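Listed below are the structures to be examined.
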Structure I
Amino acid sequence: MKAKSKIFSRPALAKWLDKQRKAGKKIVFTNGCFDILHAGHVSVLEFSRAKGDVLVVGVNSDASVRRLKGPTRPVNQQADRALVLAALQAVDAVCVFSEDTPYNLIKLVRPDVLVKGGDYKPSEIVGREFAKKVVRFALLKGRSTTNIIKKVQK
């Protein structure tokens, strides 16, 4: 399967998810900017995939990343970030969202399991009301795109 075929618009994702549900698949969702892919990202994606049968990844659009991280971000454009994620074995579907949070995308996906980083308190996890279960992932210490950028700039 080509990586590009795993990148979905919202309407196409909704149709694909209907097929997955009809096949009895357990759907897992996680999200992030995934600007410069690193070991922390790979760890959360593999952890998330292990929680179900299919993993849907929401990716912040370029405009969303700029609003959240500042004018010098993202380093990689959304099409490139989505393609890199889609090429990973753990990832079954990728969908870019332009809002600051994945609330509307999670509402569309209605995951069986919603995975979010352990840096979020359960009450802070956006879209938790649309998931059957919320699981927090312990982040890998010192692994972040911001840290990578700082190191490169030194």
Structure II
Amino acid sequence: MSAPTEGASGLEFHVRRGLGARLDRPALRRVAAGILAREGLPPDSRISLIVVGEPEIQALNRQHRGKDAPTDVLSFPLRTEDFPLPPGEPPHLGDVVLCWPVAVRQAEEYGHRLEREVAYLFAHGLLHLLGYDHEAPEEQRAMREREEAALRAVGLTR
């Protein structure tokens, strides 16, 4: 499957100041567009990508998962199937919260470009919004295949 030429038009970026974060927004839009297309969702589905530091993600991780430590990415799905939307209004899928300092460290640790690590974490978080998980080996395999396909489509291979 070739990479979509248009990015996901409903992807919003929120980057906390002072992190030094530089996002490849066109690539992230293409990652989202590819995942949305493969999953049969409208290309204008709304998604928020929020980039934060370690204290903020640690607080979210503690509050929502009971883990008092920073993590790389968290997903907060918004289930709109129970809420009527105005005609033609795209679904809001939820928020992906990415920790910039952890992404930087992981890119160095795994020996690949920071752009790839950020795109991978975003794809991972977006798939969680869509209900994918990786607790069981078969779930992990299916999720990993979708993540890698999304990255290949935009040229961010290992």
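Key figures
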{"quantity": "Per distance in nm of label points 7 Å out along Cα→Cβ at positions 41 and 65, the highest-valued of structures I, II", "calculated": "II"}
{"quantity": "Of the structures I, II, the one that -14000 was derived from, the read-out being helix-only ellipticity at 222 nm (-39500 (n - 2.57) for each DSSP H run of 4 or more, over all residues; to 500)", "calculated": "II"}
{"quantity": "Relative contact order in percent (Cα under 8 Å, 6 or more apart) - structure with the largest value, from I, II", "calculated": "I"}
{"quantity": "For distance in nm of label points 7 Å out along Cα→Cβ at positions 17 and 97 computed as 0.9, the structure of I, II it came from", "calculated": "I"}
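A short reminder: the numbers here are calculations on the coordinates, not readings from a lab. Keep in mind the model is a prediction, meaning the values are calculated, not measured. Cβ atoms are built from the backbone, for glycine too; each structure is taken alone.
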